[in-house]
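Chemist: Each structure below is given as structure tokens.
Only the coordinates and a few stated rules stand behind these numbers; no lab work does. Treat the numbers as computed from the prediction; the structure is a model and nothing was measured. Cβ atoms are built from the backbone, for glycine too; each structure is taken alone.
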Structure I
Amino acid sequence: MTEFSFVIDGKGKKLSPTKVNKAWFLIRKKRANLISKFPMVIQLTKEVEVEEIDRSAIHFNIDDGSKFAGVAIVQECSTKNKPIFKGTIEIRQDVKDKMNVRRGYRRYRRSHKRYRKKRFDNRLSSKRSRRVAPSILQKKESILRITKQLHKWIRMDTIHLEDVAIDIRALESGYKPYRWQYQKSNRLDENIRKAAILRDEHQCKQCGQKNCRLEVHHIIPKRLNGSNSIHNLITFCSDCHALVTGKELKYVNHFFNLIKGKKLDFTYAMHVMQGKNYLKKELEKVAPVKLTTGGDTANKRIDWGIEKSHSDDAIVISNLPIRSDQCEIKDYTIKPMRWKRKYKIDELAGFKHRDFVRYTKRNGETYEGYITVLNPRRKTFDMKTLDGKTLKKYGIKSAQLLWRFNKIYWF
């Protein structure tokens, strides 16, 4: 597997990358200094004249996603195109839940304060034009953070961004509708509650009772991210509705079978499409942006025999012909760090929180991960491995520091 190192000269000018073995050779000969180990970045001890710098076009490609985003850098050379970096960004999924918890704390605190007249409109910022919701904004900001960090180490002549447009109606219907069907409602009534009752023929789907008070129930509750779609609604009488309230998940499959419905979740699809104009606008501040489509990416990947992954898709996005064996370069897992908490202890035996370490057990088994907890009394630490496993109360003496990350994890 090939791995490349970013190179800058003595004055900080960005040069073409080189292979890692060559970079270590330059460091041993004291012709370069190590700036970063993950990913590897070296700075030459000499200055390179502007006319001597290689001007091969550098393409930075982004395969945008809701849970994962692929990024890749491809150098357009005179003889063949060369992928020099690829990685997958792990995007946080807990922002909305944490905001809901914070909202609950805030409402509780305010409800216990004495009443006073409103002094200003504290909802003004949340109602402004072209606002992007925080849960979506942080996903786009994660991509921008990685882009700006890589731009410090390498020149970017063009940014290729996959323009996502998902057909929600086709996902809901299960087939590609005709053009005229998009203009026609797929419900029996514009009021979704009435539409559910009409579909269920004005009777309780559980006991079959008619001529009674009918209520519409969300099969998957909205508090558990259930959709407000007719496919997630069922008609009950008051008694049956009371029996299932609070026990919704116990009856999910049974209720879906009664209405021949299906579990639909468009959250990820909508999150990818939302905020893409903001992302494009911010990327244009770094380099010119060209848009492509997912269909073109998939066709090129199949034609060139490249395996499906977020990072390999990002390589293909620039539409530069690539052989499948050229994609066999180090695939980074990239994880932007959260805001750093104030810990009770900053350092223990030379180790700090978030340090990337290797721990070797007595039987020779090794683990690599980053430190999450330091315990000065027991001289132990907790760590989280690259595959998400949490290891607790390991002796600090058997740990070996691999790298001290700053703001972004590169594994």
Structure II
Amino acid sequence: MFWSFLKKSPKKTETSVRAPTTAPSTLPLDFLQKLIPVGDLPITELQTLPVTQRHFKPGQLIFNRGESADSLIYLHSGQVFLEAADGNGYSVDDTTFKACYPLSTHTEHHFSAIAQSAASIIYLPLSALQRGAKAAFINNPLINPQDIPPDLVNSDFFHGFCTAFRQDNLRVPSLPDVAIRLRSALQKEISVADAVKIINLDPVISSKLIQVANSPLYRTVNPAAKSHDAINRLGLKTTQNLVTSISLHNLFRSGNKHLNQRVQQLWKQSIQIASLSYTLASLTHKINPDEALLAGLIHNIGALPIITHAETLKDGQYTDLELDRTIAVLQGLVGVFILNKWHFPEHLLQIPTQTGNWYHDEKPALQMSDIVLLARFHAQLGGGQSHNLPPLNTLPAFLKLGESRLTPDMSLQALHEAKQQITEAMGFFRA
């Protein structure tokens, strides 16, 4: 099973097969800028980054599973096979996007790497991984012109949105009054009866909450018939998270037919990530599943004001490509801005930016952002862009799973089936 690759004993390999030539190297800046996430470092730092290059013949061992590592390793040229303990694995070719990702990122190699052709390997300081990931987090094209991607430098749509943001002229989505009042009330000591009074102010949310309480996620022998029953069953904290989650659906709407299709795609993606986040959190027993559900639903909330900004423009004033790129570049920053206005707690506040960075690694223990990031990874496995995904074994979030139930007993297929069950159970989000 896929998840068990990383837990088996390393094979013994003859060290005599390894005799590469080694030399310090100076690589072109444009090559270094393509490396993920190192390419996000400032140009001055990239230009002074110590780089070592080694050349391998076909069949030579580059590194062995189980060995300690002190470098961040990338493929410069050629083709390499990454082999797991059971002989399965994957190839990386310098002509593919996957070569932009590191071959190994941890202090211990989890796969063995063998040159399939004449190959050139570059070694960077291991610390460059975290510095690069943090640089991507710090970059702020909303405020700093030097951080704007080259393909958006001349985009009127991009600059128009940034101007509206800086002038505080954005139409920012607002949560329903019930969700805001409940979140505020729960910061104090309130009773179930107090929560019922607030929730019953919105009959739609109240009925949805009862529906959720009676869903396969929370169902017990006796069905909940009213809000009081539902809140008693769910608990106040879960009720708060679910009320917010239910409220989000009404925000994903647009009066423009074309843009509304985009918004509905976003909502569908949110449900998919949320369902998988719930599943992953349940399997790890380390993260609250209900909060993971909410975190999955808000991970792309920053795209909404960008689409709303497009509604104010006439046809022809922007292209779909400009809209896509602006969302890709800015939705994390805008998402944090929205959640800050909604007074979300700190561990959820940064979800939009943290889960947009595959190599984000803020703390050694498993975090909420790690769960949502892994949910994003799995959701993209079956899509048309799966070939652009980084190797799962190089992601810090995956390595943090450790000895949880997810590893080694859960295969990707089993995880997929669990996700489908949860998605079906959460059909109320689509209504």
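Chemist: With distance in nm of label points 7 Å out along Cα→Cβ at positions 37 and 197 computed per structure, which member of I, II shows the largest figure?
Modeler: Once distance in nm of label points 7 Å out along Cα→Cβ at positions 37 and 197 is tallied for I, II, the winner is I.
Chemist: Sticking with this one: Work out which structure the value -7500 belongs to, where helix-only ellipticity at 222 nm (-39500 (n - 2.57) for each DSSP H run of 4 or more, over all residues; to 500) was derived from one of I, II.
Modeler: I
Chemist: So mean projected area of the Cα convex hull in nm², computed for just one structure, reads 22.4; which one of I, II is that?
Modeler: II
Chemist: Quick check: 19.5 is what I get for mean count of other Cβ atoms within 10 Å over residues 229-236, calculated from one of I, II. Which structure matches?
Modeler: II
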